[in-house]
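J.: The following blocks contain the structures, represented as structure tokens.
Coordinate-derived values only; no laboratory data. Since we're looking at a predicted model, the values are computed, not measured. Cβ atoms are built from the backbone, for glycine too; each structure is taken alone.
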Structure P
Amino acid sequence: MKLQLSALFLGLAAGMVSAQESNQTGPFYLHVTGKEGSTLDGYVGSCHAGAAIEGFCYAGGALPEGSTSFQYYFNYTGYTTVNDDEVGQLAWRLRYRDENGGDAYVEQVLGLQYLVNSNVAAPMFGLGYPYLSVGFDKGGKLFAYNYFDDATFTPGTNPLPNAEGAAYYHWHVCWQYFTGYYYQSIGWAQTTPPHNPTCEPVDITQVFPPS
């Protein structure tokens with residue numbers, strides 16, 4: 001997808017993407033495999049969901065060749081880890097035409113879109129989504145991270161600064177409706193079981209192209 005983006009848009013995008021991140025790995029692909037009886041097997045691809053908005057969609061089967069929609073990047077600072085694994089942000093590069101007609105891109109960071117009547121959120125790329133802290137464990141599996149668990153809260157006792165972060169693997173493939181589109185895409189179940197009956201549990205694993 002190629003868009004004509006104004007200088008104002010680029011300034012906003014730069015503010016949303018963590019320009020302070022000092023380290024980056026990629027490009028890489030995200031392999032989806034079913035678990036707990038699910039037979040899903042495919043890859044994550046960014047799918048159109050509006051102007052400069054992309055969903056985190058599922059494509060079954062082999063990885064399509066030559067498509068940048070399936071290429072992702074991991075940005076991290078080295079300041080936050082869990083189980084010695086880096087925590088950072090997952091990014092996708094939105095390509096567009098610059099003022100001279102050449103190819104350019106802006107990085108968009110993965111966030112979550114919530115529904116008030118569901119415990120399943122849709123991961124999305126765009127300017128309006130607070131970023132999701134993620135990482136890859138030693139087996140290459142994608143996790144989401146948070147530094148406290150509200151199930152441990154007690155009245156009047158602030159959980160910080162003694163909270164310990166944890167990695168979570170609540171990924172599913174679901175049929176989801178967002179921004180006017182209905183896609184089979186990656187879902188994040190905040191609690192289990194998922195409210196959406198189409199959801200199937202999966203692992204998402206980082207795969208680097210051959211060097």
Structure Q
Amino acid sequence: MRVMVFGHFGKVSKAHKMSPDAFIQISLQLAYYRMYQRCCATYESASLRMFRLGRTDTIRSASVASAAFVRAFDDPSKQNTEKVDLMEKAVKAHRSYTNMAISGQAIDRHLLGLKMQAGTEKISIPDLFTDTAYAKALHFQLSTSQVPSKTDCVMCFGPVVPDGYGVCYNPMDDHINFAVSSFNTCEQTNTAHLAQAVENALLDMRTLLEQSPRAKL
């Protein structure tokens with residue numbers, strides 16, 4: 001476990017008309033990409049409390065838009081204005097999927113329901129659920145959750161796969177509390193390195209916004 005109090009800023013993205021949660025999620029994508037030079041399936045919990053007996057669904061934070069942004073961010077051939085455009089598209093894509101998820105329009109719980117129904121009715125599980133692509137899509141190497149609280153506190157949870165990370169965060173007005181976890185038994189993961197990468201990603205993203213002609217704090 002690594003608890004990190006990111007003290008440089010809190011919900012700064014509001015000044016740029018960006019969702020603070022989406023901004024943090026895209027920074028996690030950038031941090032992971034910088035460490036591993038690839039994107040990964042990412043889980044963020046979405047509340048379904050507007051539905052009777054509703055619990056959670058999955059916000060899939062890794063998207064085509066986020067992949068385009070993280071691949072371009074450290075590319076010296078890209079202009080800052082293009083990078084900001086890609087950041088805005090990534091943030092908007094995340095916000096759009098979030099809205100879908102909390103209104104019951106995401107994919108994961110629907111697919112889980114179909115799989116469970118097949119088992120209940122004792123019929124053959126559809127080929128989709130044994131496909132390698134489906135297994136890869138459920139291998140969440142980043143399992144994340146925003147747990148916002150007016151209390152200055154830290155909450156934590158573990159990874160959901162052996163080679164993954166758990167990232168819990170609480171964005172405050174002037175700082176962000178993070179709890180990052182991974183398994184000591186996995187040589188490919190390093191909690192301290194990811195925590196540092198997240199800090200660097202957040203700072204670099206804010207710097208990019210400040211240096212962009214359209215960005216005004």
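J.: Comparing percent of Cα pairs over 20 Å apart, for residues 87-150 alone across P, Q, which structure shows the greatest value? Kindly include the intermediate steps, with their values, before the conclusion.
T.: Numbers: P: 44; Q: 48.
Across P, Q, percent of Cα pairs over 20 Å apart, for residues 87-150 alone peaks for Q.
J.: Any idea which of P, Q comes out highest on relative contact order in percent (Cα under 8 Å, 6 or more apart)? Provide the component values of the computation, followed by the final result.
T.: Working: P: 24; Q: 30.
Sorting by relative contact order in percent (Cα under 8 Å, 6 or more apart) in descending order puts Q first.
J.: For the read-out helix-only ellipticity at 222 nm (-39500 (n - 2.57) for each DSSP H run of 4 or more, over all residues; to 500), a value of -1500 was computed from one structure; give its label from P, Q. List each step's numbers first, then the result.
T.: Numbers: P: -1500; Q: -13500.
Here the read-out was taken from P.
J.: Supply the structure label, taken from P, Q, corresponding to mean count of other Cβ atoms within 10 Å over residues 183-190 with the calculated value 21.8.
T.: Working: P: 21.8; Q: 12.9.
Traced to structure P.
J.: 0.50 is what came out when FRET efficiency 1/(1 + (r/R0)^6) of positions 31 and 159 (r between Cβ atoms, R0 = 35 Å, to 0.05) was calculated for one structure; which of P, Q is it?
T.: On the way: P: 0.50; Q: 1.00.
Of the options listed, only P reproduces it.
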